[in-house]
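Take a look at the structures listed below.
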Structure P
Amino acid sequence: MKKIAVVGVGGRTGTMFSSELKNVAEVFGVGRKREVDLIKNKKLFVKKRKKIELFEEDVIEDIEFLRESPFDFLFLTVKNPVGQVLKYYYQKIREKGIKPPTLFLSQNGIEVGEEVISVLKEIFGKSSENIKVFRISLFNPIDKKVFGDRNYIIYSLPIRMAISKVFGPDDIKDIIETFKKANFEITLIPQKEAKNMEYSKLLLNLIGMASATKGFSPKEGFSKKETFEEEIGAVKEYLKVVKAAGGKFLNFPHYPVNFFSLLFSLPVSFLFPFRKFFAKSIEKGRMGKQKDLDEIGYYNGAVVKLGERFGVKTPINKKILERVKL
């Protein structure tokens, strides 16, 4: 049985991975004192398939990480940027002289893989090439609700995700088997398509951001002509940026992103009559979860940054980004 550390327990993604992998591995949730105390005081719950369960997995504070090392896998589920957090754990691993665990990155955006590889090379030098690093694109919406002193992490099953190795040795059989035993629906993406996987997930994340920055749900935003045009315009800019970068969009089971990209390349006047259908589909897929604006720099900001790199103007994405930064 594999031994797994999930850094970021108490948060949405970390709690989900800890809860879903507990029956197929020895799992330790790793978090700050605040999150660990919340769990030990029986204040964290998981809601899935309309059932509510108390989260009772093994948890340790970040300062106790080495006590349970070595681990086979480490899931880094904290929000961007992750460089300093990664350095904290893997520096301790190097100092203790234990084998670095295979690393899984669930963050949104298109830059975290490069950031992490750079940090690992800084810490381990040439031997960093022996560390497997995987990018994960999660498709399930994971929400968090707080009622009084109780926290609820809410998600649907099965967990659907795409996964791609971005660094390290090629043997991944044990990794795929672990996810399948936990009943995850996995789409394995070849390493050469890893960046395209990230591009594809970012397209999904962009939809609804213009509405969210105005305080609207997709249904509210798409019903307003100006906001709908801004939504489509931001995506159209992104399509141009990805093309300039030499990338493309991939189709996943249940999420035909390449088809979406072709659809959004059509004139706004053609798409406008279908705006209510789009909004309904988006809200159903996201289970009513609101967009998270504190990572807009890794959504619309990433489009702007990539556009500057490849000489593509992105005025609409800049406008959306600046609306939050003001």
Structure Q
Amino acid sequence: MRILIVGTGGMAGYHAGRYKSIPGVELVGGVDVRAEQLATFAEKHGIPNTFASVEEAIAWGQFDAASNVTPDRFHCSTTLPLLAAGKHVLCEKPLATNAADAFKMVEAAAQAGVVNAVNLSYRGIASMHKAAELVREGAIGEVRFFEASYLQAWANHPERWSPAELWRLSTAHGSKGALGDLGVHIIDFATHVAALPVSDVSCRFAVHNKVPGNKHGEYVLDANDSATMQLKLANGALGTISATRVATGHGNDLRLKIYGTKGALEVLSIEDKVLRAHLEPDGKWQTIECPLVPENYLRFVSAIRGEDALRAPDFARGAEVQKVLDAAEKSAAEEGRTLSV
């Protein structure tokens, strides 16, 4: 299978490495408007063909699928031509920067009849997968309440900032802040496990002064550093979600506690292969060993090959999460007013 990598910053190197680990997959092309960065990326990963635009790559055409790793604001405009050309696409999260664009991508993928996936990468966490399975089996009864958080600390340390990541701090460069970068993961994490859609949301933002004047070169650092949300699920269950880049002491921690009428589940670390569970009939906390699950890259490739149904989140799921993000962003602009999703 021949893969095109679109965008060569940030996560692109990780995408390239994961594809190269899959037998029978070949990286055949790379796309970026930054010629020097593209050349360096291509040399590092052994990519023989490079292009300055998606349109150039499509005209060449010698690839089966694309991984879109462009900055968030370019996801829609670069994915739609690939879909129109009949190419399978795995797009980085969030699927788009607004629900309208996300649903355009859903419709285009359906019309093209291609495999489409959004890289909500924590679907590969063994404990999350097991928790979702147990909820669907009815092990905790009806979901009543949940708490979820995604904690990072890197915004507290400007001396460690990478130039390639500065756009994540600036709305003018397409960032939706902690809400868009981290919230997309933790919203998917919580609601996928709960197996329920969100009916309404209230959200508040905080932006902190990280460097003098909150400006770093050309970057105005105005994207939200923290987002807190209160959500109601379709069955009336309530929950809280927090996403922040200023949680000192936390490098990259996702946590979920979910409580039902018959039991409770806790995912306390993305590194652990165990799930804490409090289940009837014994009513005692226990740890459950969780088998490893494939990453989205392998799931995407397997679906294209026809070896398995797509078990990664698709564009429709990405658009569903984006609806929640849009409502949360609007709520924050209105001082936390509760809004329907």
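All of the numbers you see were taken from the coordinates with simple rules; none came from a lab. Computed from a predicted structure; not experimentally measured. Cβ atoms are built from the backbone, for glycine too; each structure is taken alone.
Of the structures labelled P, Q, one was used to calculate FRET efficiency 1/(1 + (r/R0)^6) of positions 250 and 298 (r between Cβ atoms, R0 = 25 Å, to 0.05), giving 0.30. Name it. Mind dumping the intermediate values first?
Numbers: P: 0.85; Q: 0.30.
Derived from Q, not from the others.
Between structures P, Q, where is distance in nm of label points 7 Å out along Cα→Cβ at positions 2 and 234 highest? Write out the running numbers ahead of the final one.
On the way: P: 3.4; Q: 4.2.
Answer by largest value of distance in nm of label points 7 Å out along Cα→Cβ at positions 2 and 234: Q.
Given structures P, Q, which gives the highest value for mean count of other Cβ atoms within 10 Å over residues 146-153?
Result for mean count of other Cβ atoms within 10 Å over residues 146-153 over P, Q: largest is Q.
Kirkwood radius over Cα pairs in Å, for residues 34-129 alone computed as 15.2: which structure among P, Q?
The read-out comes from structure P.
Work out the source of 25.0 here, i.e. which of P, Q gives that when mean count of other Cβ atoms within 10 Å over residues 114-121 is computed.
Values: P: 17.6; Q: 25.0.
Derived from the structure labelled Q.
A value of 14 was derived for relative contact order in percent (Cα under 8 Å, 6 or more apart); which structure in P, Q was it taken from? Walk me through the intermediate numbers first.
On the way: P: 14; Q: 19.
Considering all the candidates, the number was obtained from P.
Comparing distance in nm of label points 7 Å out along Cα→Cβ at positions 242 and 274 across P, Q, which structure shows the greatest value? Show your work: numbers first, answer last.
Details: P: 1.6; Q: 2.5.
Top value of distance in nm of label points 7 Å out along Cα→Cβ at positions 242 and 274 goes to structure Q.
Quick one: helix-only ellipticity at 222 nm (-39500 (n - 2.57) for each DSSP H run of 4 or more, over all residues; to 500) came out at -13000 when computed from one of P, Q, so which one is it? Mind dumping the intermediate values first?
Numbers: P: -13000; Q: -9000.
The correct label is P.
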